[in-house]
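Chemist: Read through the structures below before going on.
Readers should treat all values here as calculations from the given coordinates under stated rules, not as data from a laboratory. All figures in this text were calculated on a predicted structure; none of them were measured in a lab.
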Structure I
Amino acid sequence: MIIYAAADLHLKERVWRNRADVAGDAYAAFARLVGLVRRDPESVLLLAGDVFDFPAPAGIDELAFATGMRRLRDSGHRVLGVPGNHDTETYWRPLLFGVEELGAEPVPLGDGVTVAGVPYHRSVEALAEALANAPVCDILVMHAGFRHLLGFEEACQCEESDVPEHVRMVVNGHVHVKDVTGRVHSPGSLTVTGVDGFDEGHGAFRIDTSDWKVSWHPVKTREFVTVEWGGDPPAIPPVVRSRLPVMNLVYPREQGAEVAAFKERHENDAVFLDNVLTLGDAADNPLPGNIQGTMDVGGVIRESLARRLGDDAEAAHVAGGLLDSESPADWLEGYLKERSS
């Protein structure tokens with residue numbers, strides 16, 4: 001049988017809230033994923049968390065998901081998954097549209113293939129317990145911070161070695177990084193969710209269980225590029241399916257007028273980001289090497305926290321969860337409930 005695995009759809013109208021000119025990419029990416037799954041009759045789609053970007057998504061977000069789910073159901077495709085850290089704890093909204101929630105009980109998919117799930121856990125200890133009790137299965141769907149997928153090791157939740165030997169492979173969300181290391185398959189986010197994701201792969205894995213061959217299928221909504229301004233003006237990337245490319249220009253302060261003129265000349269050819277760190281600013285304010293020209297405020301904060309918290313993985317996890325959450329108070333309340341249960 002054929003199984004598709006995707007994660008972190010983060011269905012929302014805009015990539016950046018204040019940029020109405022970069023809209024609809026998450027919806028388009030999901031529609032293309034649906035088309036990809038429908039190419040293989042009776043194939044199954046696994047979703048590794050964060051279908052929506054908010055616990056209470058907007059109506060248009062739900063409409064986009066409902067439309068894709070209807071197409072999948074009408075053509076006989078099952079969709080199964082686990083909640084992520086952006087999903088509500090009281091009720092996982094994708095269940096309203098036909099998604100089957102995975103848990104500790106293995107679910108048969110056919111041809112002897114079984115799949116189980118471990119949802120996102122705020123507590124590192126709770127995640128360790130869930131992994132230790134994971135059932136015998138072919139695929140374990142997770143939403144967790146594996147050490148080898150994170151830029152800040154101190155904030156990791158688990159390691160590849162924590163996965164029991166009786167699990168054939170893991171499909172993991174949460175980290176927005178496309179990677180295959182050992183048995184851990186991380187599809188990354190389905191589309192760009194920020195400047196730091198411009199250079200990451202966006203798409204889904206296709207798993208053929210006849211020989212357990214895994215192939216990668218990219219999903220592209222438009223070109224997203226970061227360009228350092230050199231001696232000559234950069235080339236404008238091509239339009240993809242009527243969507244203008246997004247260009248994050250990095251330039252020395254003294255070339256500001258030249259860059260402004262370039263943007264004006266090409267205002268109908270591309271979308272330009274304004275939230276860049278210029279090369280001049282970078283020279284004046286040295287930042288960690290992994291910033292790579294863009295202001296990664298979250299990264300700077302994480303690195304500072306890691307230095308102060310040392311080897312306390314649980315404290316680092318709590319700090320990271322509060323930093324990432326749209327509602328830190330709700331996140332902390334959920335964490336405390338999990339610890340007390």
Structure II
Amino acid sequence: MLDAQIDLFAETDVEPVRFVDIDEQTEPDLLSYDLILLAFSGGKDSWASLLALIEAGVPRDRIELMHHCVDGREDDEHFMDWPVTEDYCRKAAQAMGIPIYFSWKVKGFEGEMLRQDERTKPTRYETPDGVFEAGGKGGKRSTRRMFPQLAASLSTRYCSAYLKVDVASKAMTGQSRFHNKRILFVTGERAQESAARSQYKTFERHRTDARNGRLKRHVDHYRPVHGFSEEEVWEIIERHKVRVHPAYYLGWGRLSCMACIFGSARQWASIKYIDPKRFERIAKYEEEFGKTIHRKKSVREQVEGVEPYDTITDELVQKAMSQEFTDSIFMDNWVLPAGAYGESNGPT
């Protein structure tokens with residue numbers, strides 16, 4: 001029954017299933033799980049989550065990282081995400097001695113945004129045995145032809161629902177190696193980020209849980225840094241001397257897509273400065289759709305009279321816009337990035 005609910009969400013704009021705690025337990029017994037899957041964006045909160053698990057004594061051979069490629073993998077040209085993100089995550093996993101598996105919706109963000117009288121595209125996901133595909137065959141036809149809108153609702157902010165939440169679910173429900181196993185799914189949301197996120201539970205049953213079904217797939221969801229302040233996040237990163245994603249050194253306070261729909265006017269001005277071709281592509285889509293990301297202002301209007309971050313340098317731009325991350329993941333002389341404690345525009 002649960003798998004049917006997940007498939008329904010994959011093909012419609014229904015809100016994702018949210019479970020309540022099945023008992024009074026608020027923290028998991030980390031060593032009781034066969035495997036811990038951590039949704040790793042490459043950002044500071046997913047780094048803090050990983051480091052918190054390691055500091056809690058979780059063996060690295062019980063951890064796997066999952067990264068969802070927002071732009072898909074069918075086109076070398078990035079539309080919304082930072083070009084360096086995928087390789088940064090790959091190098092981070094290698095440095096930590098932990099495997100990482102990538103997953104994505106075919107055609108990514110742009111393909112979902114341009115959907116017109118058609119079903120959503122399938123999901124592809126890496127496994128130890130190769131790449132597999134799920135979904136994209138059932139469900140209703142529908143039309144988007146608009147950017148995701150600024151909202152807490154995942155049906156309105158469909159980029160998170162379709163390119164992250166559902167992609168993760170399909171990658172988990174599609175793998176028989178998780179049957180008859182205890183799995184802990186870990187994400188890095190923090191209460192400090194927003195009023196909505198402050199209401200998230202630190203520990204609950206995950207939406208892909210099937211412990212009572214024939215598959216006996218026990219899946220819990222844990223947010224180890226939910227109670228962390230931003231200061232505590234940077235402290236644990238400094239403690240392990242991690243070199244964070246290049247976006248933070250450019251001035252971004254939060255790692256999401258480069259062109260996150262929640263981006264501030266200054267971030268949009270910085271995107272225009274760093275990658276004017278991408279900025280123009282997004283601006284033209286707004287004009288074509290007749291509906292803007294911000295609802296009240298177009299990206300062109302948002303950047304009028306606004307200066308980009310003054311911490312941007314040619315060297316940092318090259319690092320962020322490259323598809324290969326060549327720096328070491330660890331730095332002997334750790335430096336707080338320019339974006340720390342700055343603008344952290346993101347989902348509410």
Structure III
Amino acid sequence: MDVGLVYDPVFLRHDTGAHCENSQRLVAVTELLRESGLWGKLARVEPRAAGLDELSLVHSDNHINRVRNASSTGGRWLDGDTYASPDSYEVALQAVGGVLNAVDSIAAGRLKRVFALVRPPGHHANADQARGFCLFNNAAIAASYAIEKYELERILIADFDVHHGNVTEDIFEKDPRVLYFSTHQYPHYPGTGYFTDDGSGEGKGTTVNVPLPAFCGDEEYRRAYEKLLVPLARRFEPQLVIVSAGYDCHWADQLSAMQLTVGGISSIVAIIKDLADETCGGRMLLSLEGGYSLKALAHSIRASLEVLLGEPVGADTLGSPDSQMRPYDDVDSIFDLVMERHGLR
């Protein structure tokens with residue numbers, strides 16, 4: 001098997017109650033993967049508890065202790081929308097350890113591509129604060145771990161979550177070893193990710209933000225990845241591709257005003273997969289971020305795994321949005337600005 005899956009029922013124990021980021025997200029996905037027959041085609045990658053030294057690649061001791069204390073004292077809100085339950089600290093350690101085991105499996109050549117079906121998500125968690133449903137930054141820790149342990153010099157992080165991965169950007173803002181590429185609804189939470197934010201110091205130019213207006217759909221996203229990510233990645237020549245895979249850009253998601261279909265999302269994954277095949281022998285790790293419509297999330301992940309497995313993408317039972325809203329801004333002008341900013345013209 002070339003494709004692995006990080007999953008364990010432990011991830012259901014991050015108990016957020018009626019919060020939109022809840023355990024039913026993974027229940028819906030695993031049920032559909034079993035029903036569709038994909039479950040048996042994926043190699044298991046077991047999670048493990050990440051060590052404090054591994055968390056410290058990104059997070060401060062104060063932050064780690066704050067999350068641990070919140071859980072050990074019965075659970076509490078860490079910010080206005082991020083909750084730690086009694087088991088959340090241990091679950092978050094397993095989520096981080098799961099993506100690190102995925103990195104190890106890829107580096108050792110045991111697997112080419114791995115999907116980390118983990119929670120809590122990560123790309124809004126910064127060095128000192130849990131934010132945006134996120135406790136520890138899974139993707140950023142994975143990239144830092146790959147640099148530290150395997151001495152990688154070029155890692156691409158592609159983030160298609162509808163929300164800008166502000167903290168992943170911040171962590172690698174000055175690091176030329178990480179090319180961070182984000183498509184996101186703008187303006188939208190967390191209010192960051194304008195095209196002029198392109199890194200600083202030695203990392204100038206290795207942050208690429210594509211701020212898209214509401215109601216962009218399959219065509220706009222496809223062009224963003226083909227016109228922008230493809231030439232940037234070819235120029236960068238990554239040794240590993242990490243994807244912050246957020247499925248809240250689907251039209252049915254309650255936290256988004258985007259219009260992507262399951263087919264549109266699978267097309268993004270296919271573009272990134274082809275880039276990984278071309279630039280780094282297919283080495284690719286996807287880590288789950290957002291996605292809050294249970295049906296859209298499950299079917300979009302099913303389609304993503306079909307792409308990774310090289311199988312035909314199944315029928316999109318959700319179809320297209322009833323409302324054919326169009327982007328309220330000129331997407332081509334945004335692409336032109338990004339291209340000029342990053343020397344693609």
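Chemist: Here mean projected area of the Cα convex hull in nm² was calculated and came to 16.8; which of the structures I, II, III was it taken from?
Modeler: Comparing all candidates, it corresponds to II.
Chemist: Another question, if that's okay. Which one of I, II, III has semi-axes √(5λ) of the Cα gyration tensor in Å, for residues 112-199 alone, as calculated from the coordinates, equal to 25, 23, 9?
Modeler: II
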